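Input: structures, listed below.
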Structure 1
Amino acid sequence: MSDPCRVWLDAVRGRVLKNGITGSAVAWSRRTDDGLALVASATHTLGEGWFGPTATTIATALALPEQQGTLRLYVPPADGSPSLTELSPLYSLFHLGIPAPENTAMLRTVRPRHDAFIGLTDRTRITYDDGPFPESPDRVAGLVPLYDPRDHTRTDPLIAQPAANDAVILVGHPQDTTMFPHGAFATGNVLSDADATAAIATLAAAGDEEGSIPYDAEAELLVVGDAVAGMSGGGAFALDGTWLGVMVRASDAQPAFGNLRIVRVVRATYLAAEVQHAYAALPVSQRISFAPYLDPVLE
């Protein structure tokens with residue numbers, strides 16, 4: 001562990017979860033009243049239909065989690081081992097709105113501004129081998145076991161806004177488990193707004209799909225780094241281990257960027273602000289029900 005990158009990775013890898021078989025997720029905070037963990041991920045990892053019918057407009061919404069969750073999260077063990085054999089439930093809590101034109105094609109067309117959700121998970125761990133997923137039990141109170149050696153999920157700051165050229169680490173669980181049996185990570189650098197806009201123009205000239213999606217400075221940050229299928233929903237982290245955002249899209253590897261990719265990351269600060277807006281819009285009588293889960297986001 002003498003390599004600085006490995007030390008950096010060790011500080012954050014336990015907070016990156018596998019989300020179903022197609023994506024990743026990030027444990028944001030365990031400072032909820034009952035010890036449940038706030039989890040953030042990319043909405044497109046869920047596919048269509050989770051928050052409303054295909055080709056309809058989905059409104060940004062807060063919804064109290066149902067008593068029964070959906071078993072789809074693989075949480076790394078609290079002892080730091082790489083094993084991912086036990087399932088935990090996901091309880092939906094908040095999602096960004098999705099315009100009807102982006103709510104198609106299994107959400108592969110959704111823009112970063114609309115491509116994130118927040119859920120909860122609890123202490124439940126169920127071993128799963130083959131066959132149908134078992135039914136999720138009721139929520140279990142108590143601090144969620146998690147490998148978090150620097151206790152980032154229970155201390156300040158929970159999130160940060162990176163500056164141009166800041167170094168970041170990208171961590172997720174690729175779909176190719178043969179090549180990446182224990183997940184994957186890459187280092188990269190944040191682009192300034194001007195450089196991000198220029199990078200999109202370069203991608204457009206190269207015929208890359210990402211070149212057709214304008215840079216959205218409020219909602220996303222662009223990183224020159226690397227990411228592969230399955231890392232969507234995984235985390236971008238600062239050198240000190242602070243969480244910066246959720247990976248959602250990436251270009252093909254491009255010679256213009258040293259054969260690296262442009263990785264699009266939904267800013268954690270944007271996601272937190274959207275939660276705060278949705279919370280503020282609730283009647284005062286309803287806010288008390290959400291506060292036990294959202295206090296870490298609302299501070």
Structure 2
Amino acid sequence: MSYNRRTFVKSVAAATAVLPFSGTFASEAAKISQKKYPVAFFTKALDNYELAFMAETLSMAGVDGLDLAVRPKGRVEPERVADDLGAVIETGKKFNLITEMMVTAVTDASDVLTENLLRTASKLGVKHYRLGYYDYDYKVGISESLKTIQKSVELLAHLNKEIGIQGGYQNHSGIKFGAPSWDLWKLIQNIPPEWMSSQFDVRHAVTEGASSWILALRLLGKNIGSLAIKDFTWQLKGRKAQVLSVPLGEGIVDFDLYFRTIKELNIDVPITLHVEYPLLSPEEEKLTLIEKQKILVQKIKKDVGFIRTQLNKNHLI
């Protein structure tokens with residue numbers, strides 16, 4: 001970490017510390033909270049930067065809020081929720097960023113950290129959290145694994161209802177539960193989506209089903225609680241195809257069909273923008289913090305603009 005970066009972030013933090021969380025800021029936060037399709041930013045891509053720098057950068061890029069990483073090695077460690085989460089959320093507010101979403105590793109309602117994490121977050125205004133992932137146990141088979149996972153999901157849904165927070169399970173490409181989407185629908189179809197939902201990730205859906213992903217979107221439609229958006233293309237390394245993450249609109253995800261279907265199915269939920277392509281090249285990493293920020297803002301702003309253009313084009317906002 002360079003001296004320039006430390007100095008810059010300290011100055012930003014000092015400047016924002018003297019700003020009262022006034023009625024003006026509260027009013028702006030309320031407007032964003034009531035906005036259709038607010039765009040949050042999954043903080044993983046910027047979690048290595050100081051908090052004030054991250055918040056200012058995202059605010060400059062036009063993001064509405066934070067989808068905060070509250071998990072091991074995330075922006076907030078689960079053990080530190082009571083001490084750190086409120087401060088992070090308040091810093092976001094100083095830059096007109098709401099924090100109504102978070103990403104967790106939660107999979108077990110009986111885990112000693114789970115209830116404290118969810119209750120604390122809910123009291124601080126977080127409305128939606130993403131669960132951790134479940135694995136299939138090949139020793140007992142797919143069918144028996146589903147029964148075990150279903151019990152965990154139902155117990156979490158019960159806890160969510162008690163606390164007043166929505167859980168969301170992300171379909172992620174690979175061999176974990178939820179990758180094919182059909183297994184997720186089977187488990188949550190009869191659970192009220194306000195307590196347990198699908199966080200529909202279009203990139204991972206397309207990765208797993210180049211054409212059939214649209215069926216997964218239609219199947220899960222009524223159970224979707226949030227939309228994770230990112231883009232990708234394929235690259236060959238030897239004889240193996242690998243995913244290459246790219247900015248929105250530069251890959252193979254059919255966003256025209258995606259947003260048309262969102263409109264048709266009347267899916268009105270928050271959006272979380274995931275940036276998984278490199279925001280800075282190795283050479284750009286050597287620049288000053290101010291120079292880096294200009295590049296970060298430009299790239300994130302382009303993705304945010306792409307989402308809002310699609311929303312406008314499809315008469316969603």
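Values quoted throughout were computed directly from the atomic coordinates according to the rules given, and no laboratory measurement underlies them. Everything numeric here is computed off the predicted structure, so don't read it as measured data. Cβ atoms are built from the backbone, for glycine too; each structure is taken alone.
1, 2: which one has percent of Cα pairs over 35 Å apart, as calculated, at 20?
2
Taking relative contact order in percent (Cα under 8 Å, 6 or more apart) as the quantity of interest, name the structure among 1, 2 where it is greatest.
1
For distance in nm of label points 7 Å out along Cα→Cβ at positions 43 and 91, which structure out of 1, 2 has the highest calculated value?
1
Work out the source of 3.7 here, i.e. which of 1, 2 gives that when distance in nm of label points 7 Å out along Cα→Cβ at positions 115 and 203 is computed.
2
In terms of percent of Cα pairs over 19 Å apart, for residues 51-154 alone, which of structures 1, 2 is highest?
Across 1, 2, percent of Cα pairs over 19 Å apart, for residues 51-154 alone peaks for 1.
For helix-only ellipticity at 222 nm (-39500 (n - 2.57) for each DSSP H run of 4 or more, over all residues; to 500), the calculated result is -14000, so let me know which of 1, 2 that is.
Matching structure: 2.
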